[in-house]
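Derivation of every value follows stated rules applied to the coordinates shown; laboratory data play no part. The shown structure was predicted, so the numbers you read here are calculated from the model rather than taken from an experiment.
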Structure I
């Protein structure tokens with residue numbers, strides 16, 4: 001069986017596209033070969049800045065001969081139908097067979113397709129792959145029609161057998177496939193002839209090209225850390241940058257340079273971001289955590305050991321850092337003046353056409369944070385102050401230049417302005433969490449502002465009917481919902497998200513004294529299309545049910561990731577406290593854990609038996625049996641024993657529920673199974689005496705109502 005080697009040599013491929021391109025080449029070629037009837041033992045793809053390569057082992061020599069039997073029209077069908085069938089099969093009428101079918105006698109075509117040699121199939125598949133390759137962006141060059149990410153220069157396509165290698169005959173827009181590649185553009189120019197993948201990889205390395213991206217990244221990291229260690233320093237780890245830099249070079253040469261003293265007083269994050277974004281440099285820090293040097297990776301060795309390259313990079317870096325220093329000093333001047341200039345500027349920045357400016361939004365978040373504060377143990381004044389300053393850095397020059405530093409720079413500026421530590425921390429932390437693995441704020445002021453920010457986003461976009469649809473979520477509302485869940489659950493915050501309370505808060509903004517999804521805006525007349533109201537104040541009433549359901553959907557995902565059963569989650573999403581997410585999660589976790597013990601089975605069997613009998617009786621009688629059970633009316637020992645057991649368990653269940661100790665409540669309820677089973681064995685619930693029957697049903701309802709306080713246990717799968 002032959003091995004196959006393909007290389008597509010071009011001008012420089014953007015680093016961000018290389019890994020995906022290698023995967024696409026492997027997928028398209030292997031899928032095409034398999035669909036054509038070939039098989040292979042293994043495949044591996046590689047990418048460098050100038051080339052995509054694919055190596056297949058154990059390719060079959062040819063596709064197999066296949067025979068397909070295709071059913072045609074009936075023998076008495078119109079002539080045109082038969083002629084159409086003949087055209088589709090490429091056969092003559094005499095070539096058709098006739099078979100009996102349940103609908104009569106029909107024509108049957110047996111179509112034999114002879115196998116084809118692998119080289120022929122490879123040529124077809126590779127040409128299709130090149131012409132239809134899914135680059136995010138592509139270009140044409142010269143007079144040809146071929147499109148590629150950058151001009152394609154060579155095609156190498158070789159099949160290797162034990163007796164030698166052959167070039168697969170192929171031509172695409174004047175590019176003729178061969179067995180020739182090129183090494184490093186500067187260090188090893190000229191043609192290289194290859195016979196196999198092993199020969200190809202070895203000759204490329206001798207020609208100063210490391211084919212494997214992982215090997216290039218490992219070489220960069222090894223050399224960089226060794227250089228830093230020798231100087232008593234440490235390279236700041238950045239895996240994303242490492243992967244990107246490995247895609248910029250074919251022969252990595254690590255160089256370490258010094259940052260000028262003038263810029264060492266910049267915040268380390270500014271230094272790191274500026275070097276990473278503009279120059280693709282790694283940051284190097286000393287034992288005190290100060291970033292004092294940088295690592296750059298050249299694509300070639302030089303006679304002066306990179307001195308000229310390093311000097312040029314240092315000059316460019318100094319120019320970039322001079323800009324950053326200018327931004328930093330200007331921003332500090334505004335921050336020390338109280339940041340009023342930035343806050344006023346945010347009044348001219350539109351957040352959303354229907355939701356006002358960033359300044360309007362800050363006002364809403366500040367009012368909301370103040371009301372949330374007592375629920376999270378934060379000082380209301382500090383929470384409001386933090387919310388008013390948290391987004392001020394969006395107007396700063398530094399954040400304009402480096403948007404990824406928003407929040408972090410806000411903390412620096414708040415500290416420079418002399419704000420309390422809690423306010424400064426909230427400026428950075430209120431954006432978190434940004435994802436399932438992100439750290440969740442725990443400081444009360446930060447939590448209040450983070451919750452207010454995310455809840456305002458959700459309620460606002462719900463109010464203007466900009467909800468996520470399918471995979472589209474342009475305003476990241478799913479992420480905001482998950483953030484609300486993580487904040488509430490991680491900090492065990494007792495917050496009712498759907499409680500009603502009349503009237504606006506302080507005459508304006510979203511009423512969240514109990515986190516109700518109603519909101520007031522003080523707004524211009526152009527917003528009156530949102531609701532019917534006077535021109536000065538518009539009442540916006542979001543679809544609270546829909547929004548709570550949206551939060552529940554995200555919560556289901558969150559709990560399933562924890563290992564909580566889906567039926568347990570559905571069972572807990574019932575009753576009148578489903579808007580208290582912390583309570584809901586506590587019940588779901590406790591119920592899920594209950595099933596790991598015998599008590600879990602006892603609880604379910606107990607509840608189901610009682611709930612089924614009660615439901616049947618209430619449906620038949622058209623009444624609700626929910627109170628009035630009297631021990632004096634008990635007619636049997638089993639009945640009296642159940643009354644006594646419930647009387648003994650009730651205070652323990654009530655105390656556990658009051659303390660939200662759901663495991664204890666469920667254990668106390670499950671302990672009733674014995675008396676309940678004895679009751680059902682000895683007592684006829686549907687007695688002929690109407691008074692006894694009603695008393696027994698009311699007794700059963702006490703058990704059902706106690707279980708329902710935890711969850712709708714009828715939803716639990718057996």
Structure II
């Protein structure tokens with residue numbers, strides 16, 4: 001990470017309003033009555049008011065609209081009883097920062113303007129609370145000043161909203177989870193007290209959308225939410241595991257059998273994770289919000305030149321199904337050489353060897369018919385790198401020896417799977433693995449994982465992450481629906497890169513879309529989609545899948561289908577292969593959570609546009625006024641005239657366009673549209 005420019009100003013009184021008491025940056029005051037401190041965003045539109053009385057609470061307003069009602073915050077530490085009971089204000093300091101961050105892996109933009117106002121509330125107790133106000137959200141964190149180790153017994157997190165506010169929650173059955181959930185939308189008051197939700201979550205108020213998540217999660221459990229049966233959500237955490245037990249005959253599933261009463265044992269002098277409220281006046285603003293990245297600790301890797309984004313030929317989704325080849329396809333060296341040949345032919349940077357390359361339970365072994373050294377060497381000849389899938393528990397048990405082997409083999413990275421927890425111990429495991437991988441110049445793709453929460457900035461070799469209900473769910477369920485696909489970018493993707501694994505070439509219209517399709521005034525009595533584990537298909541049109549590569553963000557982006565299917569559908573595959581995995585600029589042209597979106601992204605001088613819709617048909621206008629001057633050659637793919645019944649039907653077009661062009665695109669139910677725009681000399 002480098003800062004292109006940086007401007008920091010202190011004590012800019014014109015930006016701040018203080019109600020009830022005026023405090024200098026260096027002054028010290030002890031509270032004897034209720035104090036109210038106000039922090040405004042740089043543009044003055046978002047205002048957080050912090051109240052210090054018997055407890056500490058805060059509100060959030062946008063203009064003259066109250067978004068968040070008084071919501072308490074607190075931290076309980078065993079070593080300092082009643083740490084935040086009857087808090088006493090000691091000092092308030094403020095600063096303004098305006099700098100530009102250049103991400104190692106730019107998922108949304110080459111540069112991020114990091115512009116905020118900050119207020120640090122130092123209490124007489126050994127704790128401070130830091131608030132930051134950005135133009136697109138606020139965040140707070142605790143900073144403690146307690147010598148030695150401490151036991152954090154609890155943390156109070158409240159989000160109190162107004163009557164009528166609703167939410168999209170990824171509802172969970174328990175803390176032991178892959179965090180691959182559908183989003184349930186309904187009024188907040190209808191989420192009962194026993195409702196458990198992972199993050200991110202999205203709240204719709206009368207005047208804004210508010211995304212709840214966290215950043216800089218280190219040595220601490222992840223934040224979850226509970227319903228309250230009221231217009232509110234309450235924070236909750238997985239407590240420290242005291243007993244874990246591997247399931248019988250399993251190398252991967254290790255549920256927690258007992259937990260302590262506390263959350264974490266950690267350093268007493270530290271900063272805790274940021275609690276984020278990302279605020280969007282309209283749905284489009286959610287897609288460009290990067291507060292999770294901005295609030296994370298900067299990169300600890302000095303030389304990041306070896307961290308390369310790219311596309312991946314993936315084997316597991318399609319179960320190595322090859323046809324038209326002269327060898328028996330499966331988990332064997334010949335099959336993966338074929339994958340490498342395919343990757344080289346289409347310009348893909350990586351091939352992943354998923355489950356099966358080693359004898360489960362022993363990362364120092366190699367499965368029969370597999371020669372990893374030969375594959376790595378073959379890949380180098382073709383300029384294709386190898387990524388190895390591993391079970392987290394086996395890696396933990398063989399940590400040093402396994403990493404020694406990965407480094408000796410010369411692979412590019414590892415895909416670590418099946419963690420399914422985010423208590424303090426597992427959060428620390430993520431950091432341990434990623435740091436060790438960085439020492440050996442290995443990329444890390446985390447699966448069976450909790451949501452991104454800052455690690456991707458601190459260790460940019462943590463190149464992507466699952467924690468999303470992705471394409472593979474079509475192998476066994478109806479749950480990866482078009483509506484789900486156009487909900488993800490507004491919620492899960494705001495937290496960071498997501499390994500959804502797009503790119504199905506076998507496509508069918510599923511039951512959710514068919515009920516919205518009319519033929520001669522009647523809905524069809526059958527569906528085109530079917531659940532097939534070994535020959536899976538998507539519940540979308542072909543072009544919906546193609547558009548995902550411009551819409552979904554992942555610096556290590558999978559092409560999930562089999563090389564044989566991609567060669568059969570060479571026109572679609574050739575277009576997909578040319579879509580970059582990182583971006584210099586993002587423009588949102590249309591956006592409605594769960595309904596549709598149209599996103600334009602720039603890589604160098606080329607632009608790519610992706611449009612995706614839910615189960616209904618949509619007509620949307622594409623305005624190219626964002627383009628620079630000059631003419632562009634546009635290659636586009638649209639749903640075919642019969643795509644509402646035959647999902648693989650598409651139409652390819654070429655035309656010359658400029659910034660003065662406006663045109664209408666038609667999305668079939670579960671449909672899409674996508675284009676590449678190349679400047680003409």
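Calculated for structures I, II, relative contact order in percent (Cα under 8 Å, 6 or more apart) is largest in II. When helix-only ellipticity at 222 nm (-39500 (n - 2.57) for each DSSP H run of 4 or more, over all residues; to 500) is calculated, the result is -15000; to which of the structures I, II does this value belong? This figure was derived from I.
Could you figure out which one of I, II the value 2, 9, 13, 12, 9, 8, 8, 10, 11, 8, 7, 3, 0 for P(r) over Cα pairs in 5 Å bins from 0, in percent, for residues 75-170 alone was computed from? Derived from the structure labelled I.
Among candidates I, II, the computation of Cα extents along the principal axes in Å that gave 82, 59, 52 used structure II.
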